[in-house]
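Presented below are the structures under discussion, each in the form of structure tokens.
Every number here is computed from the coordinates shown, using simple stated rules; none is lab data. Predicted model, so just to flag it, every value in this text is computed and none were measured.
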Structure P
Amino acid sequence: MQCCCEEGKGSSVRLSGAQVDLDLLNEVLAHYREQEGSLVTVLQKAQEVYGFLPLAVMRHIAEQMGVKPAKVFGVATFYTQFRFQPVGKYLILLCQGTACHVNGSERIETALCQELKIKAEETTGDGLFTLSNVACLGCCSLAPVMMINGRAYGPLTPDKAVSIVRDLAKKEKALVKEGSENEN
């Protein structure tokens with residue numbers, strides 16, 4: 001695993017060195033290789049395929065598109081939409097936009113972090129939940145709001161947010177239990 005620091009931002013991005021099947025990108029690269037200005041689109045498609053952008057994938061994209069790896073890394077680290085570590089089964093996007101902020105999104109974040117025993121931008125040890133703060137989900141009428149795997153929840157209170165996460169965790173435990181019973 002390597003660390004790539006963004007200059008001037010005072011933050012760092014951990015880049016995963018995970019083993020991946022680079023052939024999964026062949027079709028995407030064949031389609032976009034010759035298209036000027038398609039790097040962001042290729043990175044988006046790669047993230048759809050792998051769930052995040054492993055270091056090997058970004059290097060492969062650079063090689064196949066004939067650009068320097070630094071350009072690929074620079075673009076990927078500039079945009080907050082790109083992830084460099086795997087995410088949990090449930091990706092929680094917690095809105096921190098103005099409407100959500102003034103309606104208590106910080107309290108929601110605190111409650112979720114305490115419940116999940118993680119900080120924002122981390123994944124639970126069991127790989128079930130990833131909590132990510134986002135600038136705006138565009139659901140201001142539901143403020144404060146969070147989205148989990150594409151489904152919006154709001155308006156939230158800290159208790160409602162924790163209840164939603166607990167219900168998902170219970171559902172997962174029931175699925176695991178059911179699966180182990182079916183094996184016997």
Structure Q
Amino acid sequence: MSTVTIELRPARVGDERTIVRFIRALAAYEREPDAATATEEAIRAQLTMEPAPFECLIAERNGAPVGFALYFWTYSTWRAKVGVHLEDLWVEPEARGLGVARLLMEAIAARTVARGGARLEWRVLDWNELALGFYRHIGATDLREWQTCRLDGQALHALAERGATHAPPDDDAGAPADWEDPVTT
């Protein structure tokens with residue numbers, strides 16, 4: 001009888017092909033295969049950023065990638081603490097039932113607590129009973145009273161255009177000459 005070994009490691013440059021493959025597999029599973037437009041080039045560039053816009057754990061079974069969890073840090077004003085938003089969790093079908101998803105969730109929870117975090121949150125499709133059952137099994141609570149809202153595409157650009165004239169600059173270098181910093185004036 002062979003032993004199955006599952007190991008977790010942080011994603012690094014060179015993992016972009018695996019990450020994009022998992023993103024696309026998840027998008028296909030969620031019935032939106034054309035919605036995932038992430039590229040290996042974009043992921044590679046983001047893996048080298050300081051700080052990176054996301055963190056990612058790769059799960060390997062006997063050295064081969066079988067799943068991942070991609071997440072980023074958030075902030076709770078109510079708790080005045082950091083938290084984590086789990087963006088994607090995927091385990092290859094042939095590796096399901098081996099505890100891969102649980103290991104990934106446990107590792108992210110441990111990282112959240114170690115950094116003083118108050119929450120680990122994510123979204124799940126209401127028809128995904130496999131995921132919902134797993135999340136309930138590990139103690140997650142459904143926040144049915146909260147609705148996810150989104151601005152993207154043309155709606156995001158239209159709102160940004162309307163707000164561009166009165167939004168504070170991203171940095172002082174791009175500030176218009178008449179911009180007054182309320183802290184220093």
Quiz item: Once mean projected area of the Cα convex hull in nm² is calculated for every structure in P, Q, which label goes with the largest value?
Solution: Q
Quiz prompt | Structure responsible for -14000, with helix-only ellipticity at 222 nm (-39500 (n - 2.57) for each DSSP H run of 4 or more, over all residues; to 500) calculated and labels P, Q on offer | solution = P
